[in-house]
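Every number here is computed from the coordinates shown, using simple stated rules; none is lab data. Here the structure is a predicted model, which is why all the values come from computation and not from measurement. Cβ atoms are built from the backbone, for glycine too; each structure is taken alone.
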Structure P
Amino acid sequence: MTAVERVLATAIAEVGYEGHAVGENVDNPEATKSGKYNKYARDLDQTDMFNGAKNGADWCAVFACWTLWKTFGMETFRKITGIPARSMAAGVKYLAEYFKQKGRFIAIGAGDPKPGDLVCYRNGQYWQHTGVVEKYENGYLYTIEGNWGTPSGVHRRANRLISLTLWGFCRPDYAAVPDEPEEQPAEEPQKGESATMAEEQFAKMLQSYLETHGAEVLAQLEAMRPKASPATWSEDARKWATQADFFSGDETGDFHWTEAVTREQLAVILYKANQRK
């Protein structure tokens, strides 16, 4: 995945999150909501990202910074944004200033927005709001923004670009982040020439062994097979057949009464019966 794809995946995964009225349980979707406490400021307040704690204050820029930080970590975040430790980037005006210092702020009219940009809205002479650009298509700007909507939370927006009042776009230096290789589906192992030769050699060895020891193997398998007892209703017939010498047991005295008769054995029985006419 490219750096931009990774950032957008992080932002999209947060769509639907709502701000909380209290600072506890901000990860719990069932906890009290409709407020300015949120997990993004909670997480970044534990780092040296900002110049003080921000949980409970407006958090649109906090969400934008969190998205980049969560995706890449602090070292890469600072490298691609130019935002230093203990910064004032939780305010949209100062967020844009850091990007200007790095030469990565695109004023409105100076270029089209790109996926992964941080859009900066204005209200008169005031820097008002920010969000992550998802795409710019057919004159419409699609964004993912925190601390926006009713209830206030992370939401997707789509507006005609010309209808928006904007200062411009902060553009992180995504080129400084190497692409992350995508996981490839495991391929079925291919049979090579060596595998085919090994199978042929095994088949020849097995055939040679069975030619020499086949009878022994079959005898061992037969000894391992559970023996079923003949039924009582055949007892008189079995006695007559053995006394008449139609059936002979093996060297162990087993007559194998419950097994099928082969054509070879049947031929012997018929031959004996014909000899006694």
Structure Q
Amino acid sequence: MLLVIDVGNTNTVIGVYARKELRCHWRVATNRQMTVDENGILLSSLIMRARLPIHRLKDAIVSCVVPPIHPVLEETLKKYFGMRVWFVGPGIKTGVPILMDNPPEVGADRIANAVGAYHQVRKKLIVVDFGTATTFDCVSDRGEYLGGVIAPGLQISAEALFQSASKLPRVELERPKTVIGKNTIESMQSGIIFGYTEMVDGLVRRIKASLGADTHVIATGGLASLVAEESSEINVVDEYLTLSGLRIIYELNRGKMKTKQ
């Protein structure tokens, strides 16, 4: 069994694979202050509550975009579970050539998304990941990572509106009944949800103008379904695409992991 972890700025998504089957998955808040022992207790509790055999978890692969968490998490997995741990980054095989000016600067989660998506469709594609930032990652027909777009995330866009406008309240991120709001909350929800969807669709159309109209679009991340319901450009939602990509990267590197660690 394999433990896969995607550490984002806001949330951390954790999964356990038995071969290619995602047996369990959890989404928890990313906490930069947690110690090795606190992380160990949390992970142990989640795994035991799911009634998974901890002794069968031998390997872990992690994508992490929060550098201070990296060493703490690595020590946690080794101390509490005796795992071999692999972090996605320079030197790890992904099967996806990165055609960027500075390949190491590409986030590990974005690479995992590209790997997971390309293995699904085997054609040119765009991955739209709705996280703290919303990222658009472009992959060619040959499986090359071409680059992408980074935009403010839906949640922080809504939060910025609340914090910067004194008389506007914080609102739930949900679809309003109509585009023309009948009160302040509905008006804000309309601007946030419908306005953000138009931004996403507009950027996708601009990218397709370069890649081709037949480019496949996959959405992932915690808020993907909310936007995809309104989008005219998103083809499919895969909430656990990053975890799938991590599993594939692990399979590509498993032999090297066992000899190196």
Discussion item. Matching task: 59 is the computed value of volume of the Cα convex hull per residue in Å³, for residues 36-75 alone. Pick the structure from P, Q.
Written reply: P
Worksheet entry | Source structure (of P, Q) for FRET efficiency 1/(1 + (r/R0)^6) of positions 124 and 220 (r between Cβ atoms, R0 = 30 Å, to 0.05), computed value 0.95 | Q
Worksheet item: Out of P, Q, which structure matches 27, 31, 21, 14, 6, 0 when P(r) over Cα pairs in 10 Å bins from 0, in percent, for residues 132-171 alone is calculated?
Response: Q
Discussion item. Using mean projected area of the Cα convex hull in nm² for the comparison, can you identify which of P, Q gives the largest number?
Written reply: P
Worksheet, complete the sentence: The value 23.4, 69 for Rg and Dmax of the Cα atoms in Å, for residues 156-195 alone, derived from one of P, Q, belongs to structure P
